[in-house]
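Colleague: Structures follow.
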Structure I
Amino acid sequence: MIKSNRIKILFISTAVLILLLLYFFVFPVYAKYFPKCIFHSLTGLYCPGCGSQRAIASLLHGKIIKAFHFNILLVISLPFIIYAATISVINMFSESKKRLLFFYSPIFSKTVVVIVLLFWITRNIPFYPFNLLSPGE
């Protein structure tokens, strides 16, 4: 069991490292092999994830303000994502399992859904200050 967990962690860590190196050395806008947003391509509107690739690349270069401009929701949610990943890795190796209690709260789940939907709607309003949430081109 522990050996398969180590293999999983090694595989996931390697994949994350490769992606981070790719986003560090190649800016997503200039490369043809990065996926484009299907929702934006079809509708011309921004989804909650639009700008995430550019935000990650900006964060890796220490450009936090630029990352906020591309996708503020991603930047704000990164600590939660890192926390959840860390607890998951710790649980793979420890006897006593740690729980992500607030992630399982119905209030947390509903709050996240409301925040994502509001972000999705407001970033598509073409007037100031809402247009500041759009990732730009």
Structure II
Amino acid sequence: MGKVMAVCVSPQKGVAKQNIGKAELAAGHGLQNDAHAGPWRRQVSLLAYQKIADFRAKGAEVEYGAFGENLVVEGIDFARLPVGARLSCGAVELEVTQIGKECHDRCQIYQRMGDCIMPREGIFAQVLRGGSIAVGDELYVQ
């Protein structure tokens, strides 16, 4: 089980997301008002809280959403989950569709720190069942 620490969205791609605390997820779409939502495999991005904390310990001043992640969750090492794993939070059900991603352009974080954790630590999921998700909610690996 994990605890949701941030729920982040952005109105356009290529910019940091902002923690809005709570959002609605639509089945087959993703988080409402997020530029990455849509009918594809990477509707929701997730990153482990501990990976962000470790990156901050190296001197990076990054806020939740800086890596483009929608959900920051404490207590689950997402990079260890297999594709196809299911996650649930209240009514919401997600299916992991991708572990990590290829980084075509070096983001601002990489340029500043010489590293970025999202390509190797982030995961992506599609929304199987929608509902609301908020900071403080519990997320379960099924």
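Read the figures in this text as sums done on the coordinates, not as results from a lab. Keep in mind that this is a model prediction, so the values were computed, not measured. Cβ atoms are built from the backbone, for glycine too; each structure is taken alone.
Colleague: Looking at mean projected area of the Cα convex hull in nm², point out which structure of I, II has the largest value.
Modeller: I
Colleague: In addition: Between I, II, which one scores greatest on relative contact order in percent (Cα under 8 Å, 6 or more apart)? Each step should come with its number before you reach the end.
Modeller: Working: I: 24; II: 35.
Comparing I, II by relative contact order in percent (Cα under 8 Å, 6 or more apart), the maximum is at II.
Colleague: Which of the displayed structures (I, II) returns the greatest value of mean count of other Cβ atoms within 10 Å over residues 50-57 on calculation?
Modeller: With respect to mean count of other Cβ atoms within 10 Å over residues 50-57, the highest-scoring structure among I, II is I.
Colleague: Could you tell me which structure in I, II was used to calculate distance in nm of label points 7 Å out along Cα→Cβ at positions 34 and 74 as 2.0? Don't jump to the answer; show the numbers that get you there.
Modeller: Values: I: 0.8; II: 2.0.
It was calculated from structure II.
Colleague: Could I ask something else about it? Here helix-only ellipticity at 222 nm (-39500 (n - 2.57) for each DSSP H run of 4 or more, over all residues; to 500) has been calculated and equals -3000, so which of I, II was it run on?
Modeller: Details: I: -21000; II: -3000.
Among I, II, the structure yielding -3000 for helix-only ellipticity at 222 nm (-39500 (n - 2.57) for each DSSP H run of 4 or more, over all residues; to 500) is II.
Colleague: A value of 2.2 was computed for distance in nm of label points 7 Å out along Cα→Cβ at positions 26 and 122; which of I, II is the source structure?
Modeller: Numbers: I: 3.5; II: 2.2.
Structure of origin is II.
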